[in-house]
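Bear in mind that the values in this text are calculations on the coordinates, not laboratory data. On a predicted model such as this, the values are computed, not experimentally measured, just so you know. Cβ atoms are built from the backbone, for glycine too; each structure is taken alone.
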Structure 1
Amino acid sequence: MTILNFIENNPDLVTLIVGAITGLVYKRGKGVKLDDLWETLLQVGRQAFPVLMRDAKLYDDTHVREVITKTIWAGLTRLGVDKGNPTVSKLIDEAVEHIHGELAAMVLKYHLSQLEKPLQGAADALKKLPEDKAIEATP
C-alpha cells in the first residue's frame, strides 16, 4: 500500500519518472535503428570494392565516390528506402566518405606491401657485403 500512497501523494513526480523512462527507451530504440542504417550503408557500399579494384579509374576520387554512391543507392532501393529523404542522403554522403577512406587505406597497404619486397631484398644484399675496414688516420 505504500507505493499507492506515494503515487497518490506525488502524481507529478511519478509522471515525470514514467515519462523519462519511456523517453529513454524510445530514444535508445531509435538510436539502434540509426546504427543499423549506418552499418547497412557501410556493408552495401563495401560491395563496390571488387568492382573498383579492377577499375582503371581507381585513383580518380570523383569516379570512386560516384561508384560507391550508385552501389549504396542500388542496395537501398532493393531494401525499399525512400530516395527523397534528405537525412538519408546526408548519411549516405558520410558513408561514401568513410568507405572511400577504407578503400584508400586498402590501396595504400597493397602498395606498401609491394614496396616491401624489393626493399627487403636490398637490405639482405647489403648485409652480405663485406664489412668496411676502418681507415687509420696518420697525424
Structure 2
Amino acid sequence: MELIIFVGLQGSGKTTYYHEHFAATHVHVSKDLMPHARDRETKQMMQIDEALSAGRSVVVDNTSPTIESRAPLIAAGKRHGARVVAIYFEPHIPTVLARNQQREGRARVPVPAIFATKKKMVIPTTSEGFDEVRVVSMTDGANS
C-alpha cells in the first residue's frame, strides 16, 4: 500500500499522469474533484484516511508546492503504514502555459496563480519523510 503525492505546477500533466500510470491501482484524490466542498482540506484528508484504512493505495493529485502543505499528507500515510512517495513534475513554463491555455472554463488557471505556485515551490526530498522521490521531466512538452 502506498500514498503517492504529486508535486507540480498547474498544467504540468499531473492528472494525465495519474490516468496513464495509476488509475487502475490507486484511488484518485484531488481538490479539483471537490470544487463545491466547504472545507476541501478536511474532505481530502477524510478520503485519504478512508482509502488507506481499507488497504487501498492513493494518489494525491494537487500542486502540493510547500513542505507545510505536504506534511499532513505524509503523516497520514505513515499513520496507516503506507509507503509514501513524492512524484515531482519538473516545470517547463512554456508547456505549462500552453496546456493551461487549452483548458476551458473553470479548469483554466489564472496565469498569475501558476507563477505564484512556482514561486513557493519547494522540490520534495526524503528528509521530509518521503520513502522515495521520483522526478517526471517535461521534455519537448511531454512527460517522460
Structure 3
Amino acid sequence: MTGREEVYMLSFEEVGEILDDFADELPEGFYKQLNGGIVLLPDTKIHPKSKAQTRLYVLGEYHYQRYGLGRYIAIYYGSFTRVCSHMNVERQKEQLKKTLLHEFTHHLESLAGEKGLEIKDAIKLKKFMDSQPPKT
C-alpha cells in the first residue's frame, strides 16, 4: 500500500445518496421556504464569464424564482465530474459538502435579505478573471 487512496469517480447515483446524507445532517431551519429542495442534475454548466483557455465550471447554484419553481438548489453532476475526477472519494465528498453548504448560505442570506456571499463570490471571480491571460 502506498498510502494513497485510489482515484474513483463517484457515479450519479452515489453523488445523489451522498447529497441526501449531507442534507439529512442539516438543521430543519435551513429548509425554510426551500420549496424546490435540492436537485442533482446530470448537466455540465460552464460559467458565462469563462474564457476559452480557462473553463470555469459551475458546481452548484441557488435559484429563486418568485413565480414558477420557487427556491431550490441545483448541483451539476457533469461539472462535478469535470472538476473532481482527479480527486479521491474523500475529497470528492468534501467538495460536495462544501458546494451544498455554499448554496445553502446563499439561500439563508436570500431569506434574510443579505448578499454578503454573493458579493464575496463576485470579488473572488473578478480577481480570478483578472489573473487570467487575455483571449487571443
- Query: Of structures 1, 2, 3, which gives 20.2 when mean count of other Cβ atoms within 10 Å over residues 83-90 is computed from the coordinates?
  - Reply: 2
- Given a value of 23.1 for mean projected area of the Cα convex hull in nm², point me to the structure among 1, 2, 3 it was derived from. 1
- Message: Given a value of 21 for relative contact order in percent (Cα under 8 Å, 6 or more apart), calculated from one of 1, 2, 3, which structure does it belong to?
- Response: 1
- Parent structure of the calculated result 1.2, given that distance in nm of label points 7 Å out along Cα→Cβ at positions 19 and 43 is the read-out and 1, 2, 3 the choices: 3
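Among the shown structures 1, 2, 3, from which was the value -15000 of helix-only ellipticity at 222 nm (-39500 (n - 2.57) for each DSSP H run of 4 or more, over all residues; to 500) calculated?
Values: 1: -28000; 2: -11500; 3: -15000.
The read-out was computed on structure 3.
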